[in-house]
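As structure tokens, here come the structures.
No value in this document is a laboratory result; all are computed from the given coordinates. The model shown is predicted, which means the values in this text are computed figures rather than measured ones. Cβ atoms are built from the backbone, for glycine too; each structure is taken alone.
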Structure I
Amino acid sequence: MAQTTRPGLTAGPALLLLDAGLTALAWPAALLVALGSLPEGTRPSLFTLLLYPAGYLLFLYALGLYRRDALVETRKSMGRAPLAAVLAALSVAFASAALPPPFGGPAGAGLLLAALTAFVGAGFAARVLHFALRRRGAFRRRLLVIGAGHRAWELVLLLRREGRTLNYEVTFAHAPSMGEVDSRLAGNGENRILPAERDFLAIARRIGADQIVVAPDDRRGLDMMALLACRTAGYPVREYLRFLEKEIGRIDVKRIELGWLVFNDGFVFGPIDLALKRALDVTASLALLAAAGPFLLAAMLAVLLEDGAPVLYRQKRVTQGGREFDILKLRTMRRDAERLGAVWAAAQDPRITRIGHFLRRTRLDELPQLLNVLRGDMSLVGPRPERPEFTRKLAESLPLYEERHLVKAGLTGWAQVNYPYGASLDDARSKLSYDLHYVKNQSFLFDLLILAQTLRVVLWPGNTVR
């Protein structure tokens, strides 16, 4: 009978389970105290009581507390968890007050205090327990990498910098027919390189591999029957590029192979996903315009008072299919900012006005683009639209750059929630790697996850590296 191996939980999902479990214990206990002090007619509905912990877990995700940087830096995670509790308690309280019976109802101070106590306590306990488990070697994954050449070295380098798993135990199985051993792997005494012509299954069993990654520099000498034996024995066997994309959440443009893109899954946009995406664009844009209307009017007045008219800025951008459209933004630069022609904006651009710095940091300057979303030029989620002048230059320098135009440009996107502000060819290449991953794997659920993470980018705009 074939053996079945199942990789253990990685650090992010494990912390989510700890948060959910400890919240499920702490919330009822806090409710027993809070509900006993409330008058009979003011008790919240069951829907509201369930909405509190659900909102808390959502804000934990939205603030990036299951991302690699927060998992590695426990202090950062500890500092943000109470903010998630506050945002969840206040948001659910307002939502409950606005909902009609039997779903809604007033939220007293006692209920808010119970939510804050339960969530803050559960959040701290989960992260302390998670840290202790990590120190004891939990969430470790054992990889068997077939090959020990240049490609294998790059794989390990990227996994240790960006991989969603924090702790890998990597064993390399190499044969002379796969090419030369990379000197950087051979020179590191921590790397375990085993000789292997064909018996990969025996090595996988010996080290207790969770997954096998095929990454030789030369595949011509690779024994596919030996890999099939591993696959039929229950060991997940992944090709290098597919495994890497899943682990780092982007398509590495520097190492891409067109054949892999052609024969791999992806780039399929189902009609249901497209219909749901458009429905989300319209309903969310209308709701955001209604909610942010007063802030938008105040921002427009501030721009007018500091630097005069015009308040709105129109600029040609490129969207789906290479079509150009006029994007709408609040003007954040001086009126004569481009008298010498189009120039890439920089993070500390001297052309930005004082109010412009504030508008950019808070993303208020992007709000008029909701009108572009309603008109169908853009979507809420997608690659950020670039200027035609820059698009042509980037397409000449970066392979596959035009493929980002397979979908509509977005107000936010996978690159925006994963990569900091940048304005250079290297930055464009890095952003393209995230945009291609989004285009290849686009779905309605993926859009929702990106929208949730946008809150973290608004609150901490410079802290978006994975």
Structure II
Amino acid sequence: MRLQKEVFEAYKEQIKAHPEENRRGALAVRDSLEHSPLFWNDCVDKTVQIPKIYDEQTIEEFRRITKVTHRIFEKVIREYREKADFRALFPFSKELEELILLPAPYPGELPIARFDLFYQEDTGKFYFCEINTDGTAAMLRDLEMGKALINNPAHQAVIRQYDLEPFELFDTWVETFLNLYNTWPKKKDCPNVAMVDFLENATLRDFEEFARRFQKAGVNCEICDIRRLEYRDGVLYSPTGNRIDAIYRRAVTADIMDHYQEVSAFLDAVREDAVFLAGAFATQIIHTKWLFYVLHHERTKAFLEEEELAFIKEHVPLTVEFAPEYITLDEVQKNKDAYIIKPMDAYASKGVYAAGREYGQKEWETLAGELYGKRHICQQYCPQYLTDNIDYAWGDGEWHPYINMPGLYVYNGVFSGILMRMACGENIIVAHENERTVPAFTVKGRKG
């Protein structure tokens, strides 16, 4: 038996042998989370009783996936920069294209990302769900939920038997960011860093933890609303009047383009290379859900190797715009279980995410008809990987199969950790609805 499976079974045995203790523990976990930084706007991220455990064999596979994927994405970005006919495949406005073509102030093309997977643990087969670059978030969930496990009796029993190691997602990114900053010709010895976003959309507790880690590394860090920056005489200033030397951009590109006139100071400073920016707007090439369509396009064969093309064919779900030029409405309506419909460019599950198998036939036909031709994509539905879990704190306290979706954090091409999301059922995970997050660990071996 694989070590990760052995540890999972150890959790199940503990819970089944001590159900009342684990029920009380789950309520203590819930109370702990409600008094943690994850409690925000009168709600808290939810979890289940068994965290996610991977052995070294799986972690090594995640490293391999990361390496190949990152290499492909960097080639895609370079091709976009260099070839107008390739740029024409993307549905970007003239204004956004101009921003994407600005030179990046660091070597490489993709400083931070999260690759969300449908990963079959038993076989190693996987499909990509989506790619996050702009605003890659939720590191704090893994950290705080890991802390809350002190209240989980099954976890406490398991760590007496097995050596479990958590992932570190904050200091690692700060180190990566500063290493990239130090390649910038205009670098300063003691830079002032700003984390920028539209603060009404920001995961502020994430930001605050990162700010603490920058300060721990001896670097000043300020959280700023991107609309309130000022640019004067070649210097970008924060709302408090501090000079900004480097920016960790958490504002997603879609929001920036929606508020284009309101962020002119930020954009002028970036255009004039007056400030270091991670990440540059070229990350939007990878962030857009249209990427999957382009990866399967005949034009992409011109610059990728055979191994990379085979990787795409096997692991990237077929994707087209949900419009007459690409697919008929009749095809999607008649084969509902084969498709999922998503907004063209959204995040945090904003907009309508609809898997055909969640709907009755008539209901699906009506919904598909309403979304057809309205800037959505239609994507091949991918099989889910399910594991048993139990939710005493927010659920019914019964065992159910849960979807597993590991999101691989990638810092400058290096696999750095996991956001592990689950959902009870067999269809899709929807943020703030059926979603559960669990901390992830690597099992290093047995103790004793």
Structure III
Amino acid sequence: MATLLIRNIEKLVTMDDHRREISGGGLFIREGFIEQVGLTGDLPQTADQVIDLAGHIVLPGLVNTHHHFYQTLTRAVPAAQDANLFNWLKTNYPIWAGMTPEDVYISTKTALAELALSGCTTALDHLYLFPNGSRLDDEIAAAQEMGLRIHASRGSMSLGESQGGLPPDRVVDREDHIIDDSVRLIEQYHDPNPGSMVQIVLAPCSPFSVTGELMRESAKIARRYGVQLHTHLAETQDEEVFCQQKFGYRPLGYMQSLDWVGDDVWFAHSVHINAEEVGIFARHGCGVAHCPSSNMRLASGIAPIWEYLQAGVKVGIGVDGSASNDSSHLLAEVRQAMLLARLRAGLTGASLSSSDSQPLLGARQAFEMATRGGAAVLGRRDIGSLETGKCADLIAFRLDALDYAGALSDPLAAVLFCHPRQVDWNIVHGKVIVREGRLTTLDLPAHIAVHNRAAARLLTS
């Protein structure tokens, strides 16, 4: 059985139940799972592969809980640069309608390359339109070649403009086909076992792009097969007005009416949620994918992250689509989450000088959302921390980088407070995906050229 020894780590951040941070630590890994964690001197001294990470800080791999890989093809589109969500979508829908299966494959590799270089080891993607013969299979094939864990969402849109929805009719799909394909994908790809590299999620896109009937049927199928459910919710005030006018509910009330609450459900954004609804999330075990850059970019608002954490709601971090974030840099998103929570604390009158104030979100809390929190949101017990029996998913940063100069009194805080860097190492299930800052699973310069040609074609077609 293949073994890997990682030794002499200057600071090993485990994120285990005791939140141990070990100086001079190491990991002994067998067949992709962690067998021992501790001081280097207490571990076996030989293995099939040995990596010395003296001078590095090591963390659990980051977990991305919301993304749209295909949107790497339409970043910074001029007509969509200064629009709110609904207008941004209406600008982009006709462009996305031209996508091909090859575009899905290419954009998946681009997004996963960015994610891997920024510290991600497990990524959720929400693919919700399938033009010109595109399939979720195209994305899964690309992810398997890249070597990251993927939770591939079979998203969907079925409520076109002619039925009162937001998307144009030419990008929506028949509901019978959506249901049949959802079952096919679960049966073909979903692996619920510890260490699985592919899991399927059912993810009707949003209240304004699918019918209630599709939401209900998707929930029934997901629970029959034991897979997770995901959708956008309460992202903007426009959505709130839409739901109240069309369905007679606020967005979360509408989800409750469709049996879309539970510990197998998580929602992207959840910005416009009131105190009572925070309690509903907590009682039912619903998770939240917090996407701060996208929420700022589209002027959607600031999610009540501190209230979620205080209530015990599961919160993970998501970069969201690369056309509303224009990046897939997950470490930068973790930093953004920390800073935006602090901004909200200031705007709501919180002050550290007051005994009843809301504390400022700290670096360790932000990293916890991006590791343990993300794992909980995705329903995974085998990732999110570095401890015996869990997957060997870890990232490492050199501490002698210019970005950290003068900040090493707390190396973990330095990784987040200082300028977000690319990782020096990224290891997924014991396999090196990034070695000394370079991807091992993709010829990046050649791929960028291919990606740019695909994007140019899409934007001019």
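Sorting I, II, III by FRET efficiency 1/(1 + (r/R0)^6) of positions 267 and 395 (r between Cβ atoms, R0 = 25 Å, to 0.05) from high to low puts I first, with the largest value.
Taking relative contact order in percent (Cα under 8 Å, 6 or more apart) as the criterion, which structure among I, II, III has the greatest value? The partial results should precede the final answer.
Details: I: 14; II: 26; III: 20.
Largest value of relative contact order in percent (Cα under 8 Å, 6 or more apart): II.
Among candidates I, II, III, the computation of distance in nm of label points 7 Å out along Cα→Cβ at positions 19 and 187 that gave 4.2 used structure I. Kindly point out which one of I, II, III the value 68, 58, 42 was derived from, the read-out being Cα extents along the principal axes in Å. Going label by label, the one that fits is II.
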